[in-house]
Structure formats: structure tokens, C-alpha cells
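Structures given as C-alpha cells follow.
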Structure I
Amino acid sequence: MSAMPLKIDLTHAKEEREPGVVDRWIQAFRLQFVPTSIFPALLGSVIAWATFREFHFLYFVMVISGVALHHIGLNMIDDVFDYLHAVDRSHGGEKNPYTGGSGVLAGRLLSARNVFCVSIFCYFLALITAVYLTLSVGWPVLIFVGIGLFSSVFYSVPPIRYGYRGFGEFSLLINFGPVICLGAFYAQTGSIAWEPFIISLVPGFLMWSMIVINEIPDYEEDRQAGKLNLVARFGKKAGILLYSAGLISAYATLLLAVFFGVSSLQVLLGFLSIPAAFNSLIILRKNYHDRLKMAPANLAAIKVHAFTLSFLIIGYLAKGVQVNLL
């Protein structure tokens, strides 16, 4: 007599674990993108120390805290209004982990109301740091704060919603380059100068490239929702060209800064990230039609930004040590 096969229904034996409350909010914050604000602030502060011998630790902490809180608020308010406008509603296995919002609203992990309220609280905390710096350093701080606040809020908030009209990429170039970097420099020195302005274009161009490559996987959804950024307007192949243009502009800025004597040779350390840039471009050109297969290209773009800015910061730290300590 043969034994009957034992059948066990495992369908419900192991349910997918729901993320806890803390995990949900960490996901909503999208902390993986916050360094794109912190790096330019670090760079501006280090340039101030290396070239002007100015460094105030408390101002430095306030700047870093302010830009980080502001970026988290931006991430969440953008998430809310993209969700309300029917953008970023795809979720599950089809989602590129580096694009399309945090997914907490599409996945019903958090309510839009709660995310909006926390974003406003982050903006409030960022404004406290701005008020302190304004009172301590001077009223021009308000110019940097005003530009950043206006740009972040009205990127996706009606009636302006300029991110839906093809101006978002330019705004990110300006805000994640000159506004943050020069703002951090001003907080330390109480002045502005050509060198931090020119060098600040590097993180700006890299941020341009990062946002463009992140728009490519969302091409169809953005067009359907009326979010007509540059990729949605001109297509994925144009996005590859725009991404490449941002990378080339960043490295060309470093080269020209040295050639014209704006900065010294240490900024050429930024060229050490070129292999990562080539890698991202190769993956993108091969897989731009597949949102999941191009995810490594999105990750590589984040690394290019981080590596380039890290090498620049190291270069200016080395210069600062030579000038100030030796």
C-alpha cells in the first residue's frame, strides 16, 4: 500500500511582513536622496575654510540641519501632491526603487494628510535654523532661504507646479548647486565669491543629471498625469542626451575652473568619479526602455554625485590643511 503524499498549503503560512511605523516614515523621508543637499552644503563650508580661513561650527551645524530638514520636507510634500495628481501610483514589483516617489501613499502605508503635516513640520524646523542664521550672519541669508523655499514648495504645489511644466530640472540645478553651496559659504564668511559660485555648478549639473535619469523610468506615468518634465516632453532618448549633457558640464566646469585660475588643481580630484559616470551611462543606454533593468543606472547616478562631491571636499580639506595648519 503506497503512502498518500502529504499536501501542505503554504499559501498563507508566511505572510509578507508589514513595515512598522518607524520604517514607514523612514521610507517616506527618502533619506537616500538627502545627501544631495548635504554634500553642496559641506562643499560650500569647506571652501570657506580653505580659501577664507572662516569656519563657525554652530553655523555649520545649522546649515546642515536646515538643508536636511528642508529636503525631507520637500520629499514628502512632492510625494503628496504627485499622489493627489495621480502621479507615482504604481507600486509593487514593477517599481524602480530609485524613482516614482516613496511609495508610502500608493501602498497605503501612510495617509496623505499625515505626510503633509510632517512635511510642514520639517519646513518649520528648517525655518528656525534660517531665522537663527539670519540674525547671526545677516539678512542676505533670507535670499537663499526664500529661493529654496519657493522652489521646493511650488515644484509640485498648485497653482504654479513648475515641475509639471518643464522647469523642474533647471530649478534643481540652481537650488542644489549655487543656492545651497553659496548659502553655506555665505553663512561662514558673510560674503560671496567667484570660486564657490563656479564650483557650485558641479553639484548643480550632477543634480540635473540625477533628476533626468530618474524621470526616464516614469515616462509613461508622468505623461498620463500631465507632469510634462523634460523627459516627458521630449522622450526617453532625449533624456539620455540631457543626462549626458549634465555629466559633461559638471566635469567641464572643473576643468575650466582650473584652466582660468578660478580654483587650484585639487578640484581635479572630482575626475575620479568618471568611471562611475561612464558605467551609469552604459547601463542607461542599454536598458532605458526597462524601468527595472535601468535601476542600477539610477543608483550609479547617485554614486556619481556622492563620489564627485566627496572628492572635491577632500581636495578642499587638503588645501585647507596646507593653508591653515601647516
Structure II
Amino acid sequence: MATTTKSSVLSLSRTYDAPLQAVWEAWTIPEEVAQWWGPRGFTLTTHDRDFRTGGHWHYTMHGPDGTDYENTTQYLEVVPMQRMVYDHGGHRDRPPLFRVHALFTERDGKTQLDMSMTFATPEIAQEMRGFIKKAGGEGTWDRLAEHLGKRVAGKEYFIITRSFAASIEQVYQMWADPEQLAQWLPPTGATMRFLRPAGDIGTTGFYEMTLPGQPPMYGRITWLVREPPNRLAYTQQFCDANERVIRPPFFEHWPTTMLAEIDLVAEGPDQTRVRVRWDAQDANAEDLAEFIKQRAGMTLGWTGSFDKLEALLT
């Protein structure tokens, strides 16, 4: 590949709540890779894989619309449990799209993944950045986190991550202040107002949410953690107008209580990465099955909310 400058490189860093062995196996065992590789809604078929320096991986990604995408990955370097370097996105006469350097480091039982994707030109890198965002490519790494949660902890999570061009203090405040939270948290097209705001640990806020042409919905948020500017956690429940906890009107089965954990990481002075993890509480088998089934829909909902948050921060 051509000599590159910094602007030709897209970088990504994630920390997973799993030991290095589990993360490495999730990347290298075909049956595990198939559980998370690609944006939400995609499935994967591996045709053959020779995972070693000089080897290759031939696979097809199946899009949710039925389109197949054949790919061949060429492994340039594989150092077990440490790093891999590979060319991604080529196939037959099609050249690779970019080169990946992936470094795996274990710290205190967790694993940090540092990746760089190097493109031929800065223009291609910028174009790919927009494509990845539009296609939900960040969801690949969220799906990996969900897979590891199930594999290591036996938990079914929903995870979504997004970076914002704002300081970590600004982003934290958009979560912590009920008035600001109500401006962006509801799904696209919905409005939200707190009938009883709350901001201290152990307090419960009561809100009303409306969609055009629909009767109002109500909910509660109870704050469990507020550690500025890095972490928040709260439970969220649907209620009736008298604040009695109910199931949401749009699903027959759904967990009555969701635990939301929000982690914020400063990627720079004016760049913040947010990770939201939803954990279904006290869910029966039918509730949990619906929760798992709706991950793609939750991604769309949170993406719309994050788009509004991004607009408010700019």
C-alpha cells in the first residue's frame, strides 16, 4: 500500500470486560467470529480460513436485504494473543480496501483492543469514515462486546458506542441534567418532558413521552451512579399516568426494568466516546427473547437519539 500520512489512518480503541484468551478466541475461532462480525443484521459464512502469517480467510457477508458480499482477508502477520496485521476487503481481482493493525493487551482481567485502518489516501479514509457511520460499522465492535458478555458472564446485553466532537464534561452534562437529557433521549419524532425531575443518586424522575397522533407514554428513571465526568447508571421503567410500572404498549413481552450503564472516555480535548450498555433486569425467558430480537431496532432508536445529541453539541 502507498506511503500514508496520519489522515489516511482511522483508529479505534475499545476495552472489553473479558480476559485476553476469550477475546482472542472470539476473533480466531470461525464459529465465534460468525456470532459478531459485521454490522447488525448481517450474517457470515466462512468458506475457508488459514489463520497464520501468510494465510487467508475467504468468507461471505450476508446483508439483511439478501445481498451477499464476498471477501478475502490476507494475513500479513499473526502473533498469537498479541497482534495481527491483515489486508481487508479484497477478493479475486478486487484489491484490498485497507490494512488493519490490531493489538490486544490484557489489563486487570480486561482486554484492550487498539486498531488502525490504513487507506491509500486521506480522501478514501474520510469517505470510509462516513460510510462506516452510515452503515453502522461501529456496531461490529458492540456486537463483539455483547458476544463476550454472553460467553464470559452469561449475560445478554445491548451495547452501542458513539464518539462525539465535544469535551467529556459537555457530554456528561447532557446526560446528567434532566432538562438537557429530555431534549435528545427520546426516539426520533418523540418529545419528552420530566413531570418530576431528579438528579441525585437514589432519586427517581417521572417523565411523559409523546409521539404524533399517539397517546402519551410515561416512564421513570432512578439514578444509581453519577461519577462525573466518566460514568452514570440508572434504571428505566415504563409506567402509567399514576406511576405504576407496566410493560411498554408496543411489546407483549419486554423486561419491566432496564439497567442503563453509561461510560464516557475522553479521546481528546474535544472528543468523547460514549458506551451505553443495557441490561434487562428480572426478565423471564420470553422477555429476554424479545430483548435479544429487538437489538437492531434498539440500534436504530439510539442512533436517532445520538444524532440529536450530536446536533446539540455542535
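Only the coordinates and a few stated rules stand behind these numbers; no lab work does. Keep in mind the model is a prediction, meaning the values are calculated, not measured. Cβ atoms are built from the backbone, for glycine too; each structure is taken alone.
With helix-only ellipticity at 222 nm (-39500 (n - 2.57) for each DSSP H run of 4 or more, over all residues; to 500) derived from the coordinates and found to be -7500, which of I, II does the value describe?
II
Quick check: 90, 45, 41 is what I get for Cα extents along the principal axes in Å, calculated from one of I, II. Which structure matches?
This value belongs to structure I.
Quick check on the output: 2.8 is distance in nm of label points 7 Å out along Cα→Cβ at positions 162 and 218, derived from one of I, II. Which one produced it?
Going through each structure in turn, the value belongs to II.
Taking Cα extents along the principal axes in Å, for residues 26-185 alone from the coordinates of each of I, II, which one would give 51, 30, 28?
The read-out comes from structure I.
Looking at relative contact order in percent (Cα under 8 Å, 6 or more apart), point out which structure of I, II has the largest value. Could the numbers behind the result be given before it?
Numbers: I: 21; II: 14.
Max of relative contact order in percent (Cα under 8 Å, 6 or more apart): I.
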